[in-house]
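Undergrad: Alright, structures below, take your time with them.
Bear in mind these aren't lab numbers, they're just calculated from the coordinates by the rules spelled out. Here the structure is a predicted model, which means the values were calculated and not measured. Cβ atoms are built from the backbone, for glycine too; each structure is taken alone.
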Structure I
Amino acid sequence: MPTITLSHSMMRRIQEINGAIHNKNDLSDLLPKMGCPVELNDDDDIEIEVFPDRPDLLSHETMAKAVRSFQDGDTEVSPVEVSDSGVRITVEGDLEGVRPIIMGAIVRGVNTGNSASERDSFIQSLMDHQEKLHMTLGRKRSLASIGVHDLSKLKHPFRYETVSSDFSFQPLASEDVMSVSEILDSHPKGIEYSKLMDGLDAYPIILDSNNEVISLPPIINGNHTTVSEDTNDFFIDVTGFDEIACETCLLLVSLSLSELGGVVESVEVQDKDGSVKVTPNFGAKTYRVPNRLIEKILGMELSDSEIGGAIQRMGGILLESRTITHGSERAERWSDCVVGEREHVFSMPRWRSDIMHPVDIVEDIAIGIGYENLPDILSSVHIDASPLKSSNLHRRIRMSMRSVGLQEIQSLTLSNEGDQFKKTRWPIISEATVISNPITVDHTVLRQYIFPSLMNLLASNRHHELPQRVYELGEV
């Protein structure tokens, strides 16, 4: 799990801006109830663990907002007002196989601090937030990467296009002008992320109207747009391959800056086909959850007011509780809402990308109520456990493989058609099981072969010594 260190002084300043009080002693009891174990809480900092499915808790600002909701039951699901900036990003050229998705936002008037030390802490916190989002949601920048820039140094409209490896500019924190190929070969960030550019003949670039380089995503920003202690107006760009990851990154960075008094403004993205998309979109998402599911999972009956209070502590709103009068009369799944039963309609913040199913809403209700308040229920069926016949076989296989010097790996059973069939040129054994709502482009089908997983592991470990003797015993 990601571990983050939050400064009490910065948390206190954020809460004061939003009319709340920060009490460092309360956090030791409060955060574990929110699902964030506290590792250390001293006079200066608090160190906590955050589950990977809650990227909305990775910064001072977003954690401060979550704490306010949990303490006070903040009823504003989407408090961020977005106005029109008049800024446009025009997509030019073919970026489909390069880095097809781009989104943008502008945040003006951010209160970065009243002293040099406060402003320096803000910049460091902003950079830490970016990198944690890159590692989690962005999957080391492969799915999404974020650029934060000083808006006052830019002239819009902006362009998103491709350039050759000979294209040159001055990268962030560098005194020299370098070509794209030089950056990938010799710049520390270029070396670290050059594998994301493997096989490309053209490279993505974001330019302003003066042809100043804003960013070479996902590698590095241009030096011209460096954020300094004097920066109060920000331009945020997010590029990548995954729509949900990109949108969530943009929303979370914009939300962080708005928590410091910033005013969020939209950016129009005009694609090469002429279509226009406006980002960021802070509109809340709506979910329907049958009351039957809540009672079945939690093992207790809850009133509408208790459910509403619990979800408010998690930043959501119970919009409506009603009896279903039309629709399906038979539940195929636990989460199905059927005629004659009660259902609840919830509104949740759009940046909560971890909510993918009604069960996730029930989990939030459980956290809002407090796990310590759930009933203790003993199982009505007592069964003595015994090993499966297959377990003994698997144990003997593993012992045999270890004895000849092979190391076992465990990879995900989710894969994608490219790895499973296209790269290997292998046929589909039977109809592939496709995920109807995949979160990432890497996990769209249940695997039919283990071999591609082994090849991906070896490809990621080319820098290690040979031989690499690995095997996997798993399901297909």
Structure II
Amino acid sequence: MRPTAEPPPVVPTAPITPNITRPIRFVHRGAVVALQGLESTTSVLTWLREHARCTGTKEGCNEGDCGACTVLVGTLQPGGAVAWKPINSCLQFLPTLDGKALLTVEDLGGNHPAQQAMVAHHGSQCGFCTPGFVMSLAACRQRQGDAVPTRQQIADALSGNLCRCTGYRPILDAGQQMFQQPAPALGHPGTAAALATLQADAPLHYAAATPFHAPRTLDDLATQIAAKPQARLLAGSTDIGLWVNKQFRALGELIHLGEVAELKAITATEGWLQIGAGASLEAAWAALATHWPAAREMGLRFASPSIRAAGTMGGNLANGSPIGDSAPVLIALGALIVLRHGAQQRTMALQDFYLDYMVNQRAPGEFVQAVRLPLPAADELLRAYKLSKRHDCDISGLAAGLWLKRDGDRVADARFAFGGLAGIVKRAAGAEAAVRGQPWTAATVAAAMAALDADFQPLSDLRASAGYRQRAARNLLQRLWLETRADAPLPADQVSVWSPR
């Protein structure tokens, strides 16, 4: 029996942390910056260019696709080191920097191996995209340490950066050459010490036309959301940032989930993998790939490194786009979603969470706390497929999570979940029924492909036509069989136009 999907009752909660307004405080160029008087939806990019006069960071698309605005954000680790990650500064709101450090191309000073290699290999022509490429390369150099990446891995690290004149060959050459030099420490000498002084600050409550709250504990978060059910929940800002930049929407009061460490936890215990809703997409997909290696490619093709570093698994699921990449895979794996309202929790199958286009079961004052997945057994297999116009950093025209449980040469159970074929991510009930209890043969797959036509009536849009989606979905079932058949299964490089990375 599935857990109840009834909305929870409103329950008494602990007192809300007093909203003591204070400035936004972060480290820039080795010193603490304290800001107030700016709107909370001011982007990091706008502050850099218009207030700090750091104009090396560029505005290109203003929606997280081109990478010209890439900067690095640092957080203080338990051992005292600073961990840096790339983000799109055009999408991030200024208060999300509170307690962190900001690094731009000006801070590299011209001496970073990425900069020197770009010069040596003529990797810059008009130069507009160059700062973003340099920052992405610097992040790659820092992340890799002494492990020299392949050329494809460097391309993956640059998948969120676009160049329209130089071409990518010299930039990739520069990426390879920079590993011939030692990795310099990022940030100014006083960055770690300055960050340490910020750790004693109270949780941020920032008064503005759009009030901004950043609780630090799960209980405080639950209390604030229950008390302010009308507030907008902000996680990685990779979607909500577009609402401001492109739609000029007024957001109302914001509650930021990004400072709650408990929401970022990923654990595997007692047969279950639990991914906190605040875990970054990068961390979440890495955890999935650890247990289901077939999910690795989908994780690499999910947006770009800077989007995956900022965006969260919970945000992706709560947003509920029918062409999102996470839900098809997680539904195929039998995921449960954990919702919280005040002190109360409820759990339901992820497939039951979605009701209609952009409509889900989340009640007012409730938020996504985690997603739980049963760990795989030896007789189970998963395939995750994504079809899009661009290979990297693109929205899916069609995505699929295909899961089988086999009993010898027969299919004991199946879950086929598709995104892009309906108003929600949905399972193909007819196709699943066609394979259950049947031998895993070409005839069985043909029956499932035929049944799939009755499972969905897709629409045409700018990403794909209805006919393409229907035919492609059928072909993905065929691909699943070709890769997993008992007699001479085909390796991935023989059923796809790209070589596995």
Structure III
Amino acid sequence: MTKKCNFTHYESNLQLAVLKKCLLVSLIIFVLLMLAVFKASATVIEVLPKLEQMIENQQVAQNTNNQVQLGPVVELITDKQYQAAIGLLQQLQQQSPGNKTLCYLLALSYVGQENWQKADSTSQDCIKIDSKWPVIYSLRGPILSALGKKKEALQQYNFVIALTPKEPGGYLQRAKFLYANRKNDPQGLYRASSDIAKYLRLNGEAAAAYGLQGLIHLAFKQNEQAKPYLLKTIKAQPDNLTILSELLPLYYQENQTNQAQALLLASGKSLNKLDKEKFSQYKFLQAKHAIAANEDTKVETYFKAALKLKAEHLPARKAFIYWLDKQERLQETIPLAKQGLAFAPNDSYFTSYLAWALADKGTDLEQAQSWLDKAKKLAPENVFLSDTQAWLDVRQGNYRQALKHIQPSIHYAAQVPEIAYHLGVIHYNLGEKNKAIEYLQLSLKSQDSFNGRTQAQALLNTLSSS
């Protein structure tokens, strides 16, 4: 048994490792590992559970004559049989009311189910049992974060530090939260850096902070400073795919694809192939590496492998759609987007993409308009929806209306070749040949492929020869 809080497990973008702490004088140490990940756009962080337990003794003493056997409960939680664990814990609580450890494990089981409301109410019950127990505040922080209660979540980490000011772990834990919540708190990164400094001054294990330090440097756009920290982390934890996903692009930016490939292969060797979720993420990284290394023949294979392992892997699905779209393989993107909506019905990316793809296909404009209307409600700030609306107008022969609708997107024509192409088509149909040629040439200026490039080149050839 130790009095030192340990936050060394680092498995994600926002590794909220929640407290290895003495529960009672005699017998048990729990390590709760909370995993927070970037979804979709990598700008929204949501807390999701990854639970592992380290048990030094499978009993918690109530008194010299009565002990609660926790072995079966721990096994159920470790095996992710959360409902069974909940049932057993509720029985044990009837036998030993007021046992804070049983209360903690019950809250932990609800976290495993992602039943955040139940987890929250149970954690409050634990606080009523012992309001000075830092372990429960460490658990409640991620719970409140998952419920979107960021200010209240931060308070929980503050409580941990107030209760254990000389323990380094609480500062690293709060730093991880501040990094995760940086979009909502502009000063959060600076405060996270201060917490890491405090953690190190209190003799916290430096290696445990490397990954977070690297991520903070990346957030500050300090790539050179970030790279050594991320590299140290991945060498110590080759299966840390979240850190690897942040590190590899730094090598791609310097055209060091061979070095990136070596890191990727080393990581693959460390993975448990039976962990479908993690192996799906690995295949996703392989697909992105193949794109960076211009290994086009491998890209599709890796994307399909990632989705076969985990069909609801939304970032991989979106990246695959984007890549296929660039290859002008529109027919294949539509079913992928529809399948994505089955997993995430209100996802603005899938909704807006489906509206665009159906508009471009031109065979079901009514359905395209329906999806576009929904996309506008989900993401009214998305200026590119004006381009989709304009393209729908083009398909319906309303070229004046198309020119009106596309105005908010014109500013992006130089960066987005599809918009330049659409402007070229609109001006062509309005009889404005010179403007049409100007925009068509602009769309083809980039060497990147895009959906419509073939048609843009054909129309430009026609106009140039007439």
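Undergrad: Of the structures labelled I, II, III, which one yields 21, 19, 14 when semi-axes √(5λ) of the Cα gyration tensor in Å, for residues 119-214 alone is computed from its coordinates?
TA: Working: I: 21, 19, 14; II: 34, 19, 12; III: 23, 17, 10.
Of the structures listed, the value fits I.
Undergrad: Next up: Work out which structure the value 38, 34, 24 belongs to, where semi-axes √(5λ) of the Cα gyration tensor in Å was derived from one of I, II, III. Write down the numbers at each step before the final one.
TA: Working: I: 38, 34, 24; II: 38, 30, 19; III: 50, 24, 20.
Only one of I, II, III returns 38, 34, 24 for semi-axes √(5λ) of the Cα gyration tensor in Å, namely I.
Undergrad: Which of the displayed structures (I, II, III) returns the greatest value of relative contact order in percent (Cα under 8 Å, 6 or more apart) on calculation? Numbers along the way, then the final one.
TA: Values: I: 17; II: 13; III: 8.
Biggest value here belongs to I.
Undergrad: Kindly point out which one of I, II, III the value 6.4 was derived from, the read-out being distance in nm of label points 7 Å out along Cα→Cβ at positions 71 and 359.
TA: Numbers: I: 3.4; II: 4.1; III: 6.4.
Attributed to the structure labelled III.
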